[in-house]
1. Assign the value 16, calculated as relative contact order in percent (Cα under 8 Å, 6 or more apart), to the correct structure from I, II.
2. With helix-only ellipticity at 222 nm (-39500 (n - 2.57) for each DSSP H run of 4 or more, over all residues; to 500) coming out at -19000, pick the structure among I, II it was computed from.
3. So mean count of other Cβ atoms within 10 Å over residues 150-157, computed for just one structure, reads 16.8; which one of I, II is that?
4. Given that FRET efficiency 1/(1 + (r/R0)^6) of positions 46 and 270 (r between Cβ atoms, R0 = 41 Å, to 0.05), derived from a single structure, equals 0.10, which label among I, II identifies that structure?
5. Work out the source of -0.54, -1.11 here, i.e. which of I, II gives that when log10 I(q)/I(0) by the Debye sum over Cα atoms at q = 0.07, 0.14 Å⁻¹ is computed.
6. Identify which of structures I, II gives the largest calculated value of distance in nm of label points 7 Å out along Cα→Cβ at positions 6 and 342.
Structure I
């Protein structure tokens, strides 16, 4: 009989105590894996929601300057400052819309007709003409056409004017510039005439080479803020880095909470192993008296801790998959995030940490067992 067989026999002999230790490991593995998956899913969700890839600069009026608007002259100055990169001014407003007998509210984005193609992609239909009364609708507005009546070819009344939907936008997701999925996009010429407005809310700058972002920002700053701060200049790259850094911190924090529960389980295994050593002092004395080395005694007890860890990790790994699915479905709203490789790694990490915690918890009891004097152990009652 090998030392591993002896270890397995002792674990099964004290099945209730061993089961309680395994349950502790299972809970710890589930905690690490499910909380880690939840944090990672939040990061993935941000990545899906935010479509910017870090190639965008947003220029907006400085607080308290120009009534919160950018003039045509300022937009021209920004356009010259960015050189060959694309500067797209826009305005926005919320208004009541009527389609047939259905009334609702919608966000309206006004973009120069020639610039719409540089910023937004049409899924069906066509882009509106600068002098016409065509408009685009966001993907989510089109998806809710049964409630709002908005669909390709529909006529939309805004105030006392009517627009025709000539195209449906491809889903874009949340961005730091505009969020057109739930909006109507109109040519700026129509917007300016309808609302009697000739100024802009912001300018979106699409930088052709992301390595030039800092240089383009500096050029805008020098052109616009040389004497006083007239505009705020920010790039989505920095915002994205901050968001993902925060999401990573959440993931680490949640995983840390799970690790604490696993450490508590390790203390439970430590107590179980110490009790095992105390109960088996005479058995250890017999083994030592027939020539068993200290290292072999130590190995036998480490095997016991390893068996408990492997059992807990295996069961915890299976249940972590179930828990991860529930977490992503309930708290994040998309269980598909569970199947992302980075999410599945947390299950592997939880299982590995569970085994290591179990083995580490068995080291001291194993060392203590190996240090027993064989003569004193045989005399133990």
Structure II
């Protein structure tokens, strides 16, 4: 008998930003690193003989929880990767629902019927995962191993082991980031049994990704009204809306409109839009309600590998629901795709809520500059 601890990776940027990851090589978030620390303590006194991981960055970093207290080589393999989501990778979940609501519903509630251009089928992912983990079990008879993989990949394996049909997949809960499932593999019959699955008891509520989201709950069927979709804002046609949103952002940051130059900012917005038609994005909830806006400055410091965010605004009545994180995450993800090394922005030194928000997302203060009324902090998030 082989004991297999099947572990989902820690919170990665796509989980936080609500952007489809698939086999995209995304980074672990600051909260994800705390989850890894909690996972390490969970396994500190558990005997382990071997460690396997998907070769993607977020699983490799998560596997570091095991190597912290166990001197084991990490055996990496692409066979443990997440399902390949083809053209959907890099899209927001809100955009996916808007792009093809039927297929998105299939993905969450009957994945055997799901398909997308360039994507791997659920059946193919299941075969890949099942055969990979069975091979691990056969190579380690009588031993205990840890296997670090991904949400949908693990769900496909568990469904196969528990004989859950594709149409009944909602009965098999999603696993939180760093959730642990314990499987027993019989080397004689070559069959699995599940002792428990998707256990996140090592995570206090403040470290749980799922504690802040609702899409994973059975009653939502994978949907969430706060999963944003995005449309470009054309400042040549929507100058009044742009100015209104920028003025509201300025007032929130500075306590008034002193120093606000509407004509100057609108002119800059038009320049950004001319460089990239998606430089300014409006974020909408699934109901069609405008949640906020994010603006990037595509050419600024591009030669140095830096991406700039020049405006981020969430309507006051919608704050505290993770929408600002999604808007900023959309910009960060787009800059990662352009192979930028970091993202920078300015924040009023008196805006404590904004400072805390950016620091929680991995931004650090590099210095300060004169601002309208109060100094501005220059903050940077590096991709590493």
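A short reminder: the numbers here are calculations on the coordinates, not readings from a lab. Everything numeric here is computed off the predicted structure, so don't read it as measured data. Cβ atoms are built from the backbone, for glycine too; each structure is taken alone.
1. Numbers: I: 31; II: 16.
Derived from the structure labelled II.
2. Details: I: -19000; II: -10500.
It traces back to I.
3. Working: I: 16.8; II: 25.0.
Matching structure: I.
4. Working: I: 0.55; II: 0.10.
Going through each structure in turn, the value belongs to II.
5. On the way: I: -0.54, -1.11; II: -0.35, -1.18.
Comparing all candidates, it corresponds to I.
6. On the way: I: 4.8; II: 4.1.
Across I, II, distance in nm of label points 7 Å out along Cα→Cβ at positions 6 and 342 peaks for I.
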